[in-house]
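A short reminder: the numbers here are calculations on the coordinates, not readings from a lab. Being a predicted model, the structure only gives us computed values, none of them experimental. Cβ atoms are built from the backbone, for glycine too; each structure is taken alone.
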Structure 1
Amino acid sequence: MLKIIIVPNPILNQKTEKVKKIDSEVLALIPQMIEACRNAQGIGLAAPQVGRSIRLCIINLEHLGVAPFALINPKITKKSWRKEEMEEGCLSLPGIYGIVRRPKTIKVKALNPEGQESEIEADGLLSRVIQHEVDHLDGILITSKFIRITDGRETKKRKEENL
């Protein structure tokens with residue numbers, strides 16, 4: 001079982017390296033990250049959060065009927081001008097929550113585990129989770145984006161309603 005790294009580990013503040021080759025090591029890491037995310041009741045997890053400084057993240061919105069999936073070398077190519085504010089938490093910042101303003105919709109290009117490039121148009125929670133995880137890959141934590149700190153009630157309520 002992978003251990004989720006928490007602040008103040010310096011790997012969380014470092015920009016990650018591009019995945020040059022999707023090899024057996026990368027392919028083995030993906031299901032391990034999905035399992036670690038599930039066990040932590042998370043909705044996304046980036047490789048630096050499990051001690052790997054590579055551009056890989058997983059999105060886990062199973063509670064919304066979306067099968068978990070991996071994004072390898074994700075790059076956000078378009079962001080809407082319209083923004084939304086929502087409370088966010090982070091598995092690497094246990095017990096810390098705050099309001100973050102993010103673009104409402106995005107387009108992201110990434111490789112899938114088979115090495116094929118795809119483009120995803122995302123809005124709502126999917127858009128937010130992808131942006132949060134790509135921030136991790138760039139060494140950015142949500143605390144630098146907080147408009148204000150909150151008590152986590154919104155996040156806990158969402159979890160209760162969706163799980």
Structure 2
Amino acid sequence: MKLSDIMVTDAIVSQLGGTTRDEAIVELIESLAAAGAFPKKNRDEIIKVVLERESQATTGIGKGVALPHAKLKCIKKPVGTIGRSSEGIDFAALDSKPVHSVVLLLSSPDNPDEHLQAMETIFKHIQRDNFRKWLRQSDSKEQIIELLKDADELA
């Protein structure tokens with residue numbers, strides 16, 4: 001699985017307007033809805049489930065990255081997007097540092113292997129110092145899309 005199989009490029013937010021964890025997550029979910037990644041009627045349910053998941057344990061994995069994710073019946077295949085915050089957002093990350101890159105993933109509970117593959121693909125790239133650095137420095141949607149293409153070619 002490649003990042004291009006998961007990421008909805010029309011939903012990428014190069015500068016998040018939200019300054020809190022919940023605002024950033026809602027903004028990314030709304031961006032996915034606007035891009036047609038799922039039916040808009042499911043927006044509120046998705047927000048509720050993702051925020052509940054986040055309240056159970058932080059998805060701020062450290063090194064300036066958060067990976068909020070959830071499994072929902074209304075999602076047919078893994079879809080995700082990326083949001084950037086220049087200022088950084090408090091996600092109660094494991095390393096206590098602000099999050100600058102938020103990678104949201106939504107999957108179906110009916111195919112747990114597909115969810116795991118998507119998580120592995122995202123995590124493989126997020127672990128690379130250069131990927132995180134370029135993502136944090138990308139100040140346009142086009143630059144983030146180019147980074148995703150380059151990452152897929154290296155995979």
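Brief remarks on what is shown
- For Cα extents along the principal axes in Å, for residues 17-104 alone computed as 34, 24, 19, the structure of 1, 2 it came from: 2
- Identity of the structure behind 25 (criterion: relative contact order in percent (Cα under 8 Å, 6 or more apart), calculated), options 1, 2: 1
- Which entry (1, 2) yields the derived value 7.8 for mean projected area of the Cα convex hull in nm²: 2
- Sorting 1, 2 by distance in nm of label points 7 Å out along Cα→Cβ at positions 113 and 137 from high to low puts 2 first, with the largest value.
- Distance in nm of label points 7 Å out along Cα→Cβ at positions 1 and 73 - structure with the largest value, from 1, 2: 1
- For -8000 (helix-only ellipticity at 222 nm (-39500 (n - 2.57) for each DSSP H run of 4 or more, over all residues; to 500), calculated) the corresponding structure among 1, 2: 1
- When distance in nm of label points 7 Å out along Cα→Cβ at positions 33 and 81 is computed across structures 1, 2, the figure 1.1 traces back to 2.
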